[in-house]
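A.B. asks: Right after this note come the structures.
No value in this document is a laboratory result; all are computed from the given coordinates. These figures come from a predicted structure and were not determined experimentally. Cβ atoms are built from the backbone, for glycine too; each structure is taken alone.
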Structure P
């Protein structure tokens with residue numbers, strides 16, 4: 001069974017066609033890069049995959065379930081939100097707890113520490129997200145996507161705008177997650 005199976009996916013906003021007949025299959029345990037220029041529909045594609053917006057046509061199946069049954073598998077899916085959607089007045093710990101709760105997942109203080117360590121943010125549990133650098137905000141977004149130990153991750157531009165060292169750290173993290181058997185679907189406009 002594939003992790004993601006998309007057939008004939010279409011999305012239009014009025015007369016503007018954003019996605020036209022997208023067909024793809026992502027096998028379990030793969031890292032799949034969805035490349036395209038800015039405005040090509042990459043984020044719209046992820047929004048359809050994660051139930052934020054509805055497709056105009058076509059079919060989607062995630063982890064063997066049709067898209068209309070996303071509620072049945074939502075705890076098996078992690079999504080990296082855009083860093084502009086972070087709660088800057090929350091501490092890293094409060095943010096991870098809050099976002100986990102929205103997904104119906106309970107996490108312990110030890111799990112918060114482990115997630116922060118995993119993404120290279122050890123010792124920041126009590127630090128407010130508003131004081132984080134851009135790279136740290138990307139990392140806390142990835143940590144949020146990892147709450148509940150999901151099988152399938154959707155990461156929208158996880159390395160865009162990062163300095164080379166931070167981008168390499170995130171690339172290493174993605175390879176480690178793949179080694180754990182996770183399926184990673186990421187968007188980018190950067191071929192590296």
Structure Q
């Protein structure tokens with residue numbers, strides 16, 4: 001598959017959006033939501049990873065998310081907390097970073113294989129993306145904390161600590177599906193140019 005200039009442009013846009021989504025509370029601390037005694041940052045990475053798949057399709061989405069991860073590994077501070085470097089992939093959140101590649105690819109594959117473009121299909125794809133995101137992310141976090149970081153945590157606690165984030169990202173996933181419907185309704189001709197596979 002040959003990538004055109006417009007493919008690279010859209011891919012670059014989503015790399016930037018992922019970096020912004022990871023660090024939005026660094027610039028706007030007010031967007032950190034207090035829940036109980038904790039503060040849940042309003043990260044938009046899951047939202048943008050799902051939207052990448054819905055908009056770009058599996059191949060372009062894969063390349064965009066791969067570029068995002070490699071740029072961060074190379075040293076550009078695009079990960080959460082304006083962090084960078086290969087060691088970030090070994091932190092408890094490293095699994096979430098890596099999962100974005102599969103999230104966008106799987107969501108894009110579902111969107112492409114569907115014979116219709118509807119809110120139901122987009123919601124289904126978004127939910128699958130969310131499941132992949134947390135399935136990989138939480139299990140990696142559990143392994144990282146209990147093995148090389150030597151922080152003992154139960155499997156139940158690992159998932160329980162993610163509940164506020166899952167609720168937030170679940171809402172964001174639904175928002176991505178709704179947003180996609182609006183995009184296809186407003187830019188059908190341009191959309192078909194990008195989304196053909």
Structure R
């Protein structure tokens with residue numbers, strides 16, 4: 001069957017300045033993790049036990065949060081969904097998101113409501129990460145970051161995406177989705193400029 005899609009090209013601002021080592025033959029990224037229409041260049045990915053790769057979800061705080069907060073205001077552009085477990089750092093508390101809403105005072109931010117406070121004060125610019133399971137301590141990444149996606153791809157619902165992924169290279173951090181310090185520490189082959 002012939003299928004014709006009508007699309008309009010947009011100017012692409014590249015993030016990678018040098019790509020030195022990739023995962024041979026590319027990777028398959030699960031579409032189930034994506035809430036955006038584009039899988040952006042520089043998005044961190046991790047591998048599950050079956051060999052399928054998943055987006056390592058990260059969001060950046062756009063407002064300070066007290067150590068008793070249950071609502072965390074983050075910049076739009078994240079892939080979090082209700083039910084995802086979040087943490088502020090590995091080894092800390094992690095609890096599930098019970099609601100996501102556009103921030104009333106700032107249309108460029110979302111309010112992530114967490115069932116129980118994460119118990120740590122956080123400043124603007126700090127990151128929130130996707131955790132493997134809820135608990136009062138010992139949180140870890142749901143998917144351990146191993147590479148960054150090498151190009152931007154349009155997301156098609158119900159279709160996993162075959163993409164290139166890089167483990168060693170140099171990338172402009174201002175041109176990629178947020179990665180946070182914990183993800184950067186795992187990607188030792190990447191130089192963020």
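A.B. asks: helix-only ellipticity at 222 nm (-39500 (n - 2.57) for each DSSP H run of 4 or more, over all residues; to 500) computed as -9500: which structure among P, Q, R?
C.D. replies: Traced to structure P.
A.B. asks: So relative contact order in percent (Cα under 8 Å, 6 or more apart), computed for just one structure, reads 31; which one of P, Q, R is that?
C.D. replies: Of the structures listed, the value fits R.
A.B. asks: Give the label, chosen from P, Q, R, of the structure having the highest value of volume of the Cα convex hull per residue in Å³, for residues 17-72 alone. Provide the component values of the computation, followed by the final result.
C.D. replies: Working: P: 93; Q: 84; R: 178.
Evaluating volume of the Cα convex hull per residue in Å³, for residues 17-72 alone on every structure, the highest lands on R.
A.B. asks: Continuing with this model, one more query. Of the structures P, Q, R, report the one carrying the highest value of distance in nm of label points 7 Å out along Cα→Cβ at positions 57 and 121. Write out the running numbers ahead of the final one.
C.D. replies: Working: P: 4.1; Q: 1.3; R: 2.8.
When distance in nm of label points 7 Å out along Cα→Cβ at positions 57 and 121 is computed for each of P, Q, R, structure P gives the biggest number.
A.B. asks: Where does the value 4.4 come from, among P, Q, R, when distance in nm of label points 7 Å out along Cα→Cβ at positions 9 and 145 is the thing being computed? Please list the in-between numbers first.
C.D. replies: Working: P: 1.4; Q: 4.4; R: 3.2.
Going through each structure in turn, the value belongs to Q.
A.B. asks: Suppose you compute mean projected area of the Cα convex hull in nm², for residues 49-104 alone for every structure in P, Q, R: which one lands on 3.4? Spell out each step's value before the answer.
C.D. replies: Numbers: P: 4.7; Q: 3.4; R: 5.0.
Value 3.4 for mean projected area of the Cα convex hull in nm², for residues 49-104 alone corresponds to Q out of P, Q, R.
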